[in-house]
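S.K.: So, here come the structures, one by one.
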Structure 1
Amino acid sequence: MIKKYNAKVSYTLLIVIFFLFFAPIIFAIINTGFVRGSIVLIVILISSYLFILNIFLRTEYVIDNDVLKIKCGFLYRKSINIHEIKKISKTNSLISSPAPSFDRIEIAYGKFDILIISPKDKAAFAKDLTLINQNIKNHITDN
């Protein structure tokens, strides 16, 4: 069984990041005009923002038989054996993770490992994991 879940994306966060990247350069151009270094800085900022956009829009979680595969943009890949997952629960943690939204869930697996992700359909995602491993403590749909 292969099942793909897209990540929930916080577009508000993307807009905030956009303004953090581009507001200073826009104000500098308005106040001082277009200077020689402006073009280089704009190219660097646009490239950086496109990289972040790629990460936000290309994050997905795939259940492939007994493996949970996390893909975040073109750089981050992680696989977890579903039979090692112990608990799934909601979280408000802001630690860095492959979760492009603040509406997140925490997956506890292995001995002390955790992973924070943000699938759009958290209930179906948790249900599909518990169908494979009935020992998972599912705090998403049990509430």
Structure 2
Amino acid sequence: MKFSTKTRYGIRAMLEIAKDKSQNGVFQKDIAVNQGLSVKYLDQIIHGLKTAGLIINLKGKKSGYILTRPPAEITMLDIHSAFEPGICVIDCMATGFICDRREICKVKGFWENLNTMVIDYFKSITLEDLRDNKVPLDH
């Protein structure tokens, strides 16, 4: 199971915005520089976050970005959902996937439990947790 670069960079961009203490919001060019991303690729990330209702421009098109909710109310699942339809540890956990073995599979429950654990973990970690180092960010 792999998470997309959009999800990973989306979390990093959201963390940049959550850490900002200015009243002006965070400019896209600053996020790009700080995270080592091209502005063009970051456009896609920003678009996904805006479409999901997680960020807005503070004062219009050429202004900085701010969160639409407090960091304590934004989970990692919210950010992931801005870029992916769901979390699936294996293909047969995907919505709409039809497996020929679903009725006789002896390990279906194992995969379902693992999938639920991953989703629950993403739900349990907020942007505030990352911002305030309640979850170790490096080892």
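None of the figures in this text is laboratory data; all of them are computed from the coordinates on show. These numbers come from a predicted model, not from an experiment. Cβ atoms are built from the backbone, for glycine too; each structure is taken alone.
S.K.: Where is mean count of other Cβ atoms within 10 Å over residues 97-104 largest, in which of 1, 2?
M.R.: 1
S.K.: 3.9 is what came out when distance in nm of label points 7 Å out along Cα→Cβ at positions 49 and 89 was calculated for one structure; which of 1, 2 is it?
M.R.: 1
S.K.: Another one. For which of 1, 2 does distance in nm of label points 7 Å out along Cα→Cβ at positions 9 and 113, calculated from the coordinates, equal 2.8?
M.R.: 1
S.K.: In addition: Mean count of other Cβ atoms within 10 Å over residues 105-112 computed as 15.6: which structure among 1, 2?
M.R.: 1
S.K.: Let me ask something additional. Of the structures labelled 1, 2, which one yields 11, 36, 25, 14, 9, 4, 0 when P(r) over Cα pairs in 10 Å bins from 0, in percent is computed from its coordinates?
M.R.: Going label by label, the one that fits is 1.
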